[in-house]
Structure P
Amino acid sequence: VAALQTQEADIITNIPPHLMKLMDWKGRSFVSKTPSVRVIFMRFDPTKGGPVADKRVRQAIAQGINMEAIIKKVLDGNGVLLGQPLPISISDTILP
């Protein structure tokens, strides 16, 4: 981002969402968003015992996480809910 701002670079990729708001584009640049192969997920290992061995606990944790809020607030709206641990570029037919 700094290299683009100082015109040391003409193209940059993977700009962190929190830096997008800080950029002063002044018509010199544009942003193109494309689907990514990056998937962010939380995995539990119920085979190790403990509370997450209980399916109801895992379901309660999953229901207690507001994924829409994470996409909106943490990723600044740069995300898509998935129904599988595969990127949307693999299959967009599996609903969350």
Structure Q
Amino acid sequence: MSDYLAELKDSGRRLAAAFTPPDMWSQPAASLAERWSYATRGEWTGDGALRKAGQVYCLAVALPAAGLCRLIDWVTERPARLLATVVLLVLLHRLPPLSWLI
């Protein structure tokens, strides 16, 4: 019974570690290349259908979302970048062919 409890406790620790977000204050985020590397060669699963599904998810959801968030982070990091981006979007919005995109 104690082996079962120890295994259950260990599983709980691994689950908690998997769902604990990184320290955003002092730890840099993984690059897009590191995310793709994890999807293709990480130890989260073996080869097969689950790995392929993870790669499809990475390409369709994780990489675009992370890339967009990185772009927003980069733009908002400096007030001048944010101002230049807003001015550019306002000017592009005034062009008739592009106004429906923005």
Structure R
Amino acid sequence: VRSGLLREIKDLVDSQDALRAELKELHIVERSGREHGSIQFERLNAQCESLMRQAQERAKEADVFQERSNRLEQQLKVQELEAERSRKDSEERRREVEVRLTKSSEE
């Protein structure tokens, strides 16, 4: 009977040791998973921040180009108005010259 109890106690101790080893291994795997997840989170977070900065820079560049485009359009409108004014002035001078030429021819 005694040897049976000793054997049963030994089996229980062995089983307990195996469970402790398995629990320790599970803790190691869990810690490794958390560390890997944390590292991956940090990497993805840094990548996201970098992409956000790039998007903000692109938006600023787009704003600068839009402002430049607006200025160029305004300059073009001014030049078109000046060209139209110059054309009208030239047309008026041509008419005046034609009138003088006609008067001169008549005299």
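If distance in nm of label points 7 Å out along Cα→Cβ at positions 21 and 61 comes out at 1.7 when worked out from the coordinates, which of P, Q, R was used? List each step's numbers first, then the result.
Details: P: 2.9; Q: 1.7; R: 6.0.
Among P, Q, R, the structure yielding 1.7 for distance in nm of label points 7 Å out along Cα→Cβ at positions 21 and 61 is Q.
For helix-only ellipticity at 222 nm (-39500 (n - 2.57) for each DSSP H run of 4 or more, over all residues; to 500), the calculated result is -38000, so let me know which of P, Q, R that is.
R
Which one of P, Q, R has Rg and Dmax of the Cα atoms in Å, as calculated from the coordinates, equal to 20.9, 72?
Going label by label, the one that fits is Q.
Of the structures labelled P, Q, R, which one yields 2.5 when distance in nm of label points 7 Å out along Cα→Cβ at positions 13 and 85 is computed from its coordinates? Kindly include the intermediate steps, with their values, before the conclusion.
Details: P: 2.5; Q: 4.1; R: 10.9.
It must be structure P, since only it matches.
Every number in this text was worked out from the coordinates using simple rules, so none of it is lab data. Just so we're clear, the structure is a prediction, and the values are computed from it rather than from any experiment. Cβ atoms are built from the backbone, for glycine too; each structure is taken alone.
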